[in-house]
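Take a look at the structures below.
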Structure P
Amino acid sequence: MQLKPTYGMLAKLALVSAVLASSPALAESYPEANTLVPEGMQRYVASAFPDRIILLPGQHAATEQRLSWRTNTAVERSLVQLTVAQNTPGLHLTAHEVEGEWRLGESENGQAHHHAAVLSDLKPDTLYAYRVMGQDTWSEWFQFKTPKASFSPSTVLYFGDAQNAVLSHYARTVREAIRRTPHAEVMLYAGDLVNSRYGVLDDEWGEWFEATGWMGASMMQVPVTGNHEFIEDEQEVRHLVSAWPLQFNLPTNGPEGLQDTVYFTDYQGVRYIALDSTQAVQSVDSARLQGEWLKQVLADNPNQWTVVIQHHPMFSVSLGRDNPILRQYWQSVFEEFGVDIVLQGHDHTYGRSMANEQGPVYVVSVAGPKMYLVSENAEQHMLRNAEDVQLFQHLTFTEQSLEYRAYTVTGELYDGFNLHQQAEGANRVESIDLDGAEIRCQNPAPVRATRCWNGTELIHAPVGVK
């Protein structure tokens, strides 16, 4: 399936541009902000108390998990206490110590030590408790459960871009997701966790970790980079922001040169593969390299299900966007090796592909407040679309079927299907009955021809003013 620009798309752009030009109300603007931190104030300075604690996967999640956290520079030891969880509060009596390492990071919030540790030789299907050391203090005790060694049903959450006004607006999405799906075990992120491309806007990262809260330290997190996790140099070449490897201690099983951003992990019979579409769309060499690596990872895959997470869509949903290089180097690999579903972001809209005779289901979603407009191509070729709605998705894997549900930030079912694996041939997609029409932009004064909301205008927008 290949989407191409149409006259309908161009007409839609022209119409919105004309409305923008002719309406004085649309020219109004308010002070823009991307965080709740007022200019000149500091909220996210590293301290004696460990923060930004996050649980990340090893290649085999049943036996290895990874940790990252942050402290001030006085803490020069990266120490974890780990034990099998017990009912007694005397967790320290059975805990053992795991030593990690730290690296120095610097931002507008000053210097910090970013710590990383690997929890190896874990027992499958076991509840663990851990805490990390600060300056003459410790974090609270967190608990996590390792997956079973072989297939067993599991439920995961998937989020599109957070990016803008993360604590102000995105936070309610992730919190509603866990309220509605408290039994979820894994959280997947399709890139653009924050907005900054400069690598030093630490307040945005502070808000992302605050929005995620204790969930990030207790549920396995699977993040993927988006274009906003990269810096553009004078030649417009993108480079990964320093904050990414400092804060995400991920598996290093990706291709050479991409081991900070490309990886896979096996969790209870599901293989999750994280791709770096940002580098792929700017470099044929990167797209080809990841495609070749994919073949190896998919050819040697003992799992029941395969999920790919990437930022840029294989088939774009929003106006004026297209990523043909991904189709050239990745689509045939997905189809040849039976990838089941591809979870994506970037377009700040929602779209789900129609059932294909071969190949995976493709989904694009958005969790934060930046909202774009759906293209006419997507209206014609996608089974379900949306504008102007924050969403989260949960996926439940059983031995022969995958249940996919997309919910709005207020907890209403917006889309869903069941994917059934067949003994031979492609998966069978079973749609479910849905109430309600597709959602479209409700902003009476969009600021761009292709956007419903920027996201940065929402924090200080006066109440009731268009």
Structure Q
Amino acid sequence: MLTHDQTVEHLIGGRRVSRGEGPGRAVLSPVTGDVIGHMPCATAEDVAAAVAAARAAQPAWEAAGAWERSRACLTIADAIERRKESLAMAITLEQGKPYHAEALDEAQDCADLFRQHAEDIKRMETSVVPLEDTGKRLITFRRAVGTFALVTPWNFPMLIPTELLAPAIVAGNTVVLKPSESTPLSAAALVAAIQEADLPPGVVNVVYGDGGTGERLVTSDVDGVAFVGSHPVAERIVRAAGLKRTLIEASGNGPVVVLPDADLERAAQGAVYGGFYCSGQVCCATERVIVHREVHDAFVEAVLREARKWPLGDPREQETLVGPLATASTAEKMDRHVEDAVAKGATVLMGGRREQGRPTDLYWQPTVIDGVGTDTHIHGEETFGPIVPIMLASSDDEALAIANDTHLGLQTAVYTSSLDRAFRFGEALRSGTVIVNDSTDWWENHSPFGGAAGTLTGWGRVGGRHSIESMTDVRGLVLDVSPPPGRRAA
């Protein structure tokens, strides 16, 4: 568990470094409003030292072999599982998500991911490719990219670092992690568990800081950059990274399409879960619910019944399903989006404001809003709050057009009982993944998670072997097996 006013330290080449640039940053709990820690901002020298340590450690770490790296990841998984309760409480106090309903699962998912990647790496097969030249053999295999910069957000302050760090190191890369400045204590707690595996110094390095620290890191002498966060920041990172290998997952505007033949109770449950889970602060959260006019009224009634089952409260309490928003800027964005939608004709059916009488002003009421138009901020941007915004469509074609009217394309949900409609929407939606009859927040660790081509949601895939593929190079080895001149083949 977090202690009062904990100060995190950079991890550079196996050593803890406490210096920083400027006064550093106080870490406030969105749950209580208390200062629960401080974070130093890495200097340019700190970043350079961390990258140098990672580069120095990489050749030997890759040469250790897949089985040795797999064993290390299994050890890390065991360490995380032993600390699961304290890690979960660290997440709750710093990020605000409910301890029982969400944070315990996040900590367990971290352990599960290290175990999964420990097995994945053993099954990254090579291949022998048939050639026109019968005297040659082409063998393909994978090698680590080298040293990766990992820049991660605050909404899943342990899981997303793990989603990048575990496949990176099991594949033979070394890393420098720059976690969000909003949740450094959670990242530090995760790294403390990782250190129980006694990895060689320099395999995992951590520098703390703000956007300037991240920019220094991605422009440093790293071989690859993996980023999860908002698309405006992703654009800056990609420009700064140049021709380095990049893995980018950047925002979503998750539409849910409810067609006339849908199971409305099931659709309502999925829409509410996608809107309220993690207080809506998920890149694949339900951001827009596009409902066919024929079933609109019955669907709205089902949504309101389901939404009332999600109590807002202190995330440390057993019954709480919706906690506070993590940051002031996120709450302000929720304010703007709801005010804009109402000004343009939408109707708040439930919630619609911050709840008074809480320890902080970040407790935004779970909200259902109907009649949202395509001219609203909600339709055009990622809201990232506990909201189920309902939009109308009069036909399948109109629903499809509204869903695709976005520059973001991460995950979409479609509710229908028709196989024909499921295939049609699945193929026509500009989305990395289309989920039929479940929430936009559906996720399993091994599924390929990422944005569709032609959108600003990024590229590459996170999940299972797909992560390892994104963090390795395909290499070719051509062998000439033809007999020397004058000698017959056996």
Structure R
Amino acid sequence: MLTMTSATYTGLSDGGPAGLIWSFVWTWFGFSTVMLSLAEMASMAPTAGGQYHWVSEFSPPSVQKPLSYFIGWMSTLSWQAGTASGPFLVGTLIQSSVVVMYPDYSPTNWQGTLMVIAVTILVWTLNIWGSKFMPLFQNIMLVVHVFGFLAIIIVFWVLSPRATAEVTFTHFTNEGNWGSTGLALMVGQISAIYACICSDSAAHMAEEIKDAGKTVPRAMMGAYLMNGLLGMVFLVSYMFMVTDVRAALDDASGYPHLWVFSQAVSAGGVVALNAIPTILIFAGTLTFNLSTSRQTWAFARDKGLPFSSWIGHVDPKLQVPANAVTITCLITVILSLINIGSDVAFNAIISLNVVALMITYMFSIGAVLYRRIRHPELLPSCRWSLGKWGVPINIGGVLYSTHAFFWCFWPESTPVALDNFNWAVVMFVAVAILCLLDYVIRGRRHYKGPVVLVEGFKGQ
């Protein structure tokens, strides 16, 4: 929810306050069909593998193996990119606090990258040697989340100057120089999509949760509903305080929310308020890293990745997939290097996260839709079922995922040059080619697909 404070630059530039609000509304409703579909599949087949397992279990037998393999790679890519976005935000938010306190300081991209690497090392350390303390830490962060939300909302409502309701709900911007405001809105909706995605992280912890078939879908939908409702309250409050979009976008810190804070409190107050989303994003990064490493470990366990035996190893003493955590953190460091040569590195990372994730949603929901229409008698029984609404909700999930997949490849602004190019398309195609090569060379011989272990496979 509070992640939105630090991930609204593209939405403000391409859409403005009204664009961010309305894009969040349609994104939340559209993505709810995806979440409902995923929650049902998590109840049918609770597994750390998530989408690639569901594709293997529900798709037509003739394509189960190659499709599952491809979706496993795309799922790994999406979670790795999503994990990289957390340290990027934390590192650059810390750097932005320095800018606020010392206006003469001129931040550089390489310094921000060093901060990202430092945060990643801390995440790696805590997730390997401090995993047993994670439940306590997450409970503490829940309290911080609630009180942090209240603190920022109170500052917004009491101390900040505000725009009129007409401006907030009807003022659209096109700072990216797109051909029309409608096109700018489509490009800027990635801010809203980023706020909604990865609510399925609980699904990848299913093998470590008791009674997962019931608990996981409830946790997924409960978190999605709560964050959506509170997120809407927060976003509307935030957008009321953006009285000058251009000034917010041009703020020296690089983060529009710090400009909003500065209109209400002193420099010290800005840093104190900025500490709230920084701490919470760091906490979310720890959890995200846990889910990502489990998904990567699960796919390696099924021989879906090169060096699968090493990546899929679980440390017998620590009882964590330490090698998968290490690989995840190394990929975060590699992706952070984009920031050295590009001013839109964060947009590229979250675009990569979204497009790879959306293609896994398209195929996994499409697979269960195929099974639901062609062989409904072979759907596994579950305690969290969509019932008669399954077909329309699944169709909605496939359509929305396709919509988001298409728009998240677009650059932030025009004309397109090297410094504002959306490198997500290059990285996505490169990984897809690597996936194809690995399947031809190694995967088709070693990867069997989790469906061979699923009870009832003979029914197909």
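What follows draws every value from the coordinates through simple rules; no lab data is involved. From a predicted model like this one, the values you see are computed outputs, not experimental measurements. Cβ atoms are built from the backbone, for glycine too; each structure is taken alone.
For Cα Rg over 2.2 N^0.38 Å, for residues 202-297 alone, which structure out of P, Q, R has the highest calculated value?
Working: P: 1.16; Q: 1.55; R: 1.44.
Looking at the calculated values, the largest one is Q.
Computing distance in nm of label points 7 Å out along Cα→Cβ at positions 258 and 290 for each of P, Q, R, which one ends up highest? Before the final figure, lay out the partial values.
Working: P: 0.5; Q: 1.5; R: 3.0.
Checked P, Q, R; max of distance in nm of label points 7 Å out along Cα→Cβ at positions 258 and 290 sits with R.
When helix-only ellipticity at 222 nm (-39500 (n - 2.57) for each DSSP H run of 4 or more, over all residues; to 500) is computed across structures P, Q, R, the figure -22000 traces back to R.
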